[in-house]
Every structure is written in structure tokens, then in C-alpha cells.
Structure 1
Amino acid sequence: MNLRPANPADAAALAELGGRSFVAKFGHMYTPQDLEDFLADSHSEAKVAKEIADPAMRVLLAEEDGALLGFCKLVMACGWPEHARHERVVELKQLYTDPETTGRGIGAALMDRALEIGREHGAGEMQLSVWSGNEGAQKFYARYGFGKVADIHFMVGEQRDEEFLYARML
């Protein structure tokens with residue numbers, strides 16, 4: 001498995017994997033219209049291309065033999081400053097793996113590198129949000145030293161999802 005920064009040519013594949021992963025894990029929770037609108041906004045090729053080009057973000061992908069296995073996005077700024085415990089905080093925006101490759105260590109490799117990138121950036125804390133019902137992800141993040149620091153929410157169309165803000169010091 002190879003980890004590398006995304007480049008503009010990766011936008012379509014990242015958008016496709018992001019949308020497919022989101023639908024596989026959470027698609028059943030939303031009305032068709034809310035899901036369609038959310039995917040068009042959050043997982044479009046144009047949105048991903050803009051994120052890749054944004055100097056305030058780092059988009060990292062995992063691939064093997066030319067196949068995209070997963071990715072993560074880091075925002076090099078604090079997503080929830082009201083809960084920050086350090087003056088410099090980064091946000092792990094997404095950590096997605098192909099639903100067919102779960103359990104192969106892809107998420108762990110991406111998380112390890114994301115933590116390194118945060119430290120290299122000089123951050124003292126990393127924040128992320130996780131759906132309150134996603135116990136598997138919560139356990140994964142806990143293994144990396146993340147803990148719940150606040151209750152927050154996340155909107156998908158008209159639906160409000162209860163989420164947890166997790167954080168760890170770097």
C-alpha cells in the first residue's frame with residue numbers, strides 16, 4: 001500500500017469513493033432527496049478538486065496497484081475553536097476506506113500519517129466528528145487516544161445527526 005498526497009487528477013476517483021463509502025455506511029439513514037443533495041454538495045468532483053487545491057487542506061490517499069483504497073482529509077485549522085485545548089488545532093475531516101477493503105489496515109495507515117502531518121504542521125491537538133451511533137469508528141479513534149470532548153451535530157439535508165466531537169493532544 002502506498003500513501004501519497006492527492007493531486008487534481010485524483011478528484012473524480014476520490015469523489016466516487018467518498019460518495020460510495022458514505023452511502024454504504026449511512027445511506028439508509030436519510031431520505032432520498034437529503035442523501036442526493038448531500039452527495040452533490042459534499043462528494044462532488046468539483047468539491048473534491050477544490051479541497052485538493054486548497055492550501056489550508058491536506059488530502060491523503062491510500063492506493064495499491066493503482067487502485068484507490070481510502071483517503072483522509074485534514075483541515076489545517078480548528079473546526080471547533082470553542083472546544084480547542086491548544087492554540088493550534090487541525091481537524092480530521094474524513095477518513096474513508098473502500099467498503100470492500102475494510103479490515104486491511106488502511107484506516108490505521110491513514111490515521112498514522114494524518115497524526116504525523118498534524119505534528120509537522122505544528123498542531124498540538126487534532127479534532128474530528130463522529131456520528132453518535134458509529135460505535136466501530138468511536139472504538140477505532142479511541143485506540144488512537146481520541147476521546148469525546150463535546151456533543152455536536154451534523155446536517156445532512158434537513159436531517160440533524162447527533163455527533164460527538166473527539167479530540168486528542170498531539
Structure 2
Amino acid sequence: MICGITGTPGTGKSAVSEVLRSRGHQVIRQNDTMEPYLTGTDEDRDARIVDADAWADEYTPTAPFIEGHLVHLLACDRVVVLRCRPDRLRARLEGRGYSAGKIRENCEAEAMDLILSEAYDIHGEEKLLEIDTTDRSPEDCADLIEGFVSGTVPPSCGSIDWSAMLGDLL
């Protein structure tokens with residue numbers, strides 16, 4: 001079984017993945033698989049340009065878990081979408097030194113459920129687990145993910161709505 005752990009940058013993917021690794025799970029980092037698919041850099045957005053369609057079509061995960069903001073595009077058996085309230089996400093991204101434009105772009109994507117919507121369109125709700133990481137520890141998130149993969153935590157998505165915060169982000 002392949003479980004993708006995805007979400008907007010800053011939602012906790014790396015932290016949760018480290019907990020899963022510490023528990024003995026093999027977790028692949030999306031960024032470690034993308035070199036052949038890099039096509040350039042977008043200086044205005046401070047981002048690498050990736051041929052995500054080619055990557056999703058050609059790359060097959062080789063471990064039970066893969067984490068990254070594009071892994072929901074892969075053919076996974078389960079997908080976990082980590083979420084974070086946009087105002088808290090802003091603080092996390094500021095702490096990373098992201099540019100104002102990149103922070104705004106990611107917070108808007110989070111408020112609009114962008115990754116969750118894409119994951120839902122590709123996988124359907126029966127394969128999705130949405131986790132609000134705003135006030136939850138990486139250990140608690142890892143517990144939920146392990147339960148989701150084992151079948152003791154049921155699929156769940158669409159219960160988080162931060163769309164009202166969108167106006168504050170513009």
C-alpha cells in the first residue's frame with residue numbers, strides 16, 4: 001500500500017514524516033524524486049518549475065509513504081492531506097523566510113482548499129484523510145496516519161473550511 005502525505009508548504013509534512021521514520025516506516029521525500037522533471041526556476045515566485053504531469057505519469061513510489069506537496073497527483077492507495085489555518089500557516093512560512101508573495105500564494109491556496117480539491121478529484125473521498133495540523137502535534141498526526149493506513153481511522157475530508165479567511169489574505 002502506498003500512502004501519500006501532502007499539503008500546502010508549511011502544513012507539517014516533513015515533521016510528520018520524521019515521526020513516521022522514527023517509528024520505523026520508510027518515507028520518500030517527493031523532492032528527492034523530481035530531478036529529471038525540473039524544467040527551470042520561476043524567480044518571481046521563488047519556486048522551481050516541475051513537469052508535474054510527467055512526474056506523476058512516470059514515477060512509481062518505492063516505499064509505503066511518500067511526502068510532498070504534489071504527491072496527491074500520484075496513483076496512491078491512500079492520501080493524507082495536512083491542513084493548517086492560514087494565519088498560523090503565514091507565521092510558519094515567515095519563520096522559513098519565504099517572500100511575501102510566496103506566503104500569500106500558499107495561504108490563499110490553503111484557504112481555497114486547493115490541494116484537498118485536487119486530491120478529491122483524483123482519488124475520491126474514500127481514499128482521503130484530511131488532518132488539521134494547526135494545534136495538533138506531529139506525533140498525533142502520525143498516529144492518525146498509521147490508523148488510516150491500517151483501517152482503524154476512517155476516511156474523512158471536507159470538514160475544514162477556511163474560505164472566510166480568504167479576504168484577510170488579499
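Quick note: the coordinates plus some simple rules give every number you see, no bench work behind them. Because the structure is predicted, anything quoted here is derived from the model rather than measured. Cβ atoms are built from the backbone, for glycine too; each structure is taken alone.
With mean count of other Cβ atoms within 10 Å over residues 5-12 computed per structure, which member of 1, 2 shows the largest figure?
Across 1, 2, mean count of other Cβ atoms within 10 Å over residues 5-12 peaks for 2.
Rank structures 1, 2 by FRET efficiency 1/(1 + (r/R0)^6) of positions 77 and 101 (r between Cβ atoms, R0 = 30 Å, to 0.05) and report only the one at the top, that is, the highest.
1
Looking at structures 1, 2, which one was Rg and Dmax of the Cα atoms in Å, for residues 21-116 alone calculated from, given that it came out as 14.8, 42?
Here the read-out was taken from 1.
Give the label, chosen from 1, 2, of the structure having the highest value of mean count of other Cβ atoms within 10 Å over residues 109-116.
Once mean count of other Cβ atoms within 10 Å over residues 109-116 is tallied for 1, 2, the winner is 2.
For which of the structures 1, 2 does the calculation of relative contact order in percent (Cα under 8 Å, 6 or more apart) return 29?
Label of the originating structure: 2.
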